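Given below, in the form of structure tokens, are the structures.
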Structure 1
Amino acid sequence: MKGLGDSSALCADGARVKGAVVFRDGFRADGEVHIVGADIGMDLDCSAGKFVNPSGSALTADGVKVAGSIYMRRGFSAEGQVSLRSAAVGRVLDCTCGKFLKKHGDTLKADGLQVGADVVLCGGFASDGKVRLVGANIAGDLEVNHAQFPDGGSLTLERAKVKGGFFWRGYNAELNLTNASTGPIYDDERCWPKNGDLKLDGFVYTRIAEGLREADLTAGPPLMLIPLLIAESMGLKRYGSISGLIALVNTLGAALGPLAAGWIFDASLSYTNAFELFMGAHVVGALASYTCRPLAAEEACLARAAGASAAASA
């Protein structure tokens with residue numbers, strides 16, 4: 001798709017779309033894509049799309065309303081500014097592995113952005129210019145893990161409000177948190193910017209989280225308690241076989257769970273039903289575990305029952 005005359009490749013300002021808008025997997029625009037004020041009923045998906053307008057804006061979506069998520073990930077690239085000023089996103093803004101290129105300019109300008117869940121700038125996200133989230137309001141987490149800002153790139157979160165956690169690891173560029181507020185910070189001391197590249201005036205956060213210790217409290221107990229529960233309730237004679245069976249079921253659950261959640265989302269446009277289903281499965285599993293009795297107690301109960309039966313038959 002190539003721009004003509006005013007260099008606009010596509011202009012759909014004020015468009016109303018009940019479904020999703022898709023600029024992905026092979027889409028390429030040479031010139032500005034302009035969808036200011038558009039109202040999109042599902043996702044705006046630009047995964048692996050190419051937007052090329054080095055001298056100006058590659059994608060302008062100021063004031064856009066997206067009921068679902070905005071995806072600029074996995075092969076997405078923009079040569080020119082991406083503008084999401086005052087955009088409203090119902091779920092997630094996911095820029096995982098996205099490339100935003102406009103050296104010494106604003107690569108991603110999202111002042112006043114409203115996001116109903118997370119903002120993800122992770123896993124190979126790269127910007128050679130400035131990423132602006134000035135005055136943004138993020139209801140979930142802000143993840144900036146291992147983002148790349150070569151050639152003087154920076155992240156500005158001035159006056160931004162992040163209700164969830166601020167994940168800030170593997171980051172070593174200029175960071176402006178002036179008058180921003182976040183939930184817990186998950187940081188890495190090695191990622192703190194050098195002197196003069198970190199602005200914290202008026203910055204407020206709830207706490208600095210200790211990620212490893214919290215992970216121990218959530219992931220550690222099942223790993224330790226399940227073997228103990230097997231040994232206590234079923235003995236050691238068939239411990240290996242039982243452990244292998246449990247590991248197989250866990251693997252199937254890990255493999256099929258995301259597929260089931262994706263199918264439920266496609267059918268209902270919400271993850272709520274999937275979360276409720278998985279929570280119910282956990283409750284059933286917890287109740288089943290609670291009914292387990294020590295093997296010695298079970299054997300004693302069986303012995304008493306056998307003795308009573310023998311006495312009755314005599």
Structure 2
Amino acid sequence: MTIIGVTPGTPVVLDVVTGIPGPVGPQGPQGPQGPAGGSPAAAMNVQTFMAGGNYTWTKPPNVTLVRVWLVGPGGGGSSGAVSALGVAASGGGGGGPGGITDLTFLAADLPATCSVQVGYGGPGGAASNGAINNGTNGGPNGYTTFNNVNGQMIARANGGGGGTGTTGGAPGNSSIVNTGTGGAGNATGTGGISQGNLSSGGGGGAGVAASNQMAAGGDSRAPLAITADTGQNSPGGTAGGGAGTAGKVSFGGTMAPPSGGGGGGSASGASAVGGTGGAGIHGSGGGGGGAANGTGAMSGPGGRGGDGYVVVMSW
């Protein structure tokens with residue numbers, strides 16, 4: 001472009017003046033519809049089965065994972081023994097705690113419903129006027145199960161063993177190794193203590209000595225997972241036939257580790273009665289019964305093991 005009056009090759013700055021904007025054009029056509037959005041995220045769904053019996057779990061909609069926490073039933077404690085005055089008698093062994101299983105599944109791999117069988121705590125041995133009556137394993141089949149619609153077992157937690165004579169019951173074996181054998185019944189003195197890592201067995205029953213010296217039952221201690229919570233200990237019964245304390249659950253929590261029942265204290269004298277073993281809770285073991293000696297004496301019965309339970313969490 002040539003500008004008149006300007007020597008060719010000389011730089012020139014032009015001032016461009018913008019004109020008035022024109023009117024807005026018409027609206028264009030609507031675009032195609034976008035793809036459908038995904039399903040909304042499912043909120044956490046928790047279903048609990050806290051007492052012995054048969055139940056049905058229903059899979060919630062729109063979940064991806066299902067975590068199953070099973071606890072086997074606790075074993076019952078043995079009763080104490082009875083003898084004549086001046087003859088030693090032994091306390092009964094505490095029941096063992098149920099095993100614990102913790103498994104996570106893809107929700108798509110599970111059917112719409114599953115059957116749940118929660119094991120009942122094993123009964124304690126009945127009071128005796130002679131030899132020890134053994135406790136019973138957690139039942140009815142010795143475990144807690146989570147099954148598909150055809151009755152095939154998907155997961156299970158084994159029950160704890162019942163006290164046998166003065167020997168404490170063994171803990172149930174499952175996916176999580178649980179210690180806590182029931183406390184031993186003592187032949188002449190204080191019952192044995194039980195303390196597991198996640199669940200405790202029952203304390204052992206106290207024996208009475210040939211000198212007619214009585215003793216206290218053994219404690220069931222707060223599990224090692226919460227050992228600082230001494231308020232959860234279940235003390236054994238006092239000497240003279242005191243009953244063992246029932247098992248406890250820390251802060252009342254559903255899945256909190258429980259202590260078992262305390263062992264019964266021993267008694268001596270005419271018509272003496274040994275202490276009852278404390279009952280277990282949430283799969284912990286029942287306490288052993290206290291011994292007694294004397295004319296017409298009766299031992300304390302063993303405590304019942306705690307029922308197992310199941311918690312199913314889906315999200």
Exercise. Identify the structure, out of 1, 2, from whose coordinates distance in nm of label points 7 Å out along Cα→Cβ at positions 53 and 245 was calculated to give 6.2.
Key: 1
Quiz item: Looking at structures 1, 2, which one was helix-only ellipticity at 222 nm (-39500 (n - 2.57) for each DSSP H run of 4 or more, over all residues; to 500) calculated from, given that it came out as 0?
Solution: 2
Self-check item: Comparison of 1, 2 - label where mean count of other Cβ atoms within 10 Å over residues 21-28 is highest
Solution: 1
Quiz item: Among the shown structures 1, 2, from which was the value 2.2 of distance in nm of label points 7 Å out along Cα→Cβ at positions 61 and 261 calculated?
Solution: 1
Self-check item: Ranking 1, 2 by distance in nm of label points 7 Å out along Cα→Cβ at positions 93 and 229, the structure that comes out highest
Solution: 1
Practice problem: For the read-out Cα extents along the principal axes in Å, a value of 141, 48, 29 was computed from one structure; give its label from 1, 2. | Solution: 2
Quiz prompt | With relative contact order in percent (Cα under 8 Å, 6 or more apart) derived as 8, matching label from 1, 2 | solution = 1
Quiz item: Of structures 1, 2, which gives 17.8 when mean count of other Cβ atoms within 10 Å over residues 149-156 is computed from the coordinates?
Solution: 1
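Bear in mind that the values in this text are calculations on the coordinates, not laboratory data. Note that the coordinates shown come from a computational prediction; the quantities given were computed from them, not determined experimentally. Cβ atoms are built from the backbone, for glycine too; each structure is taken alone.
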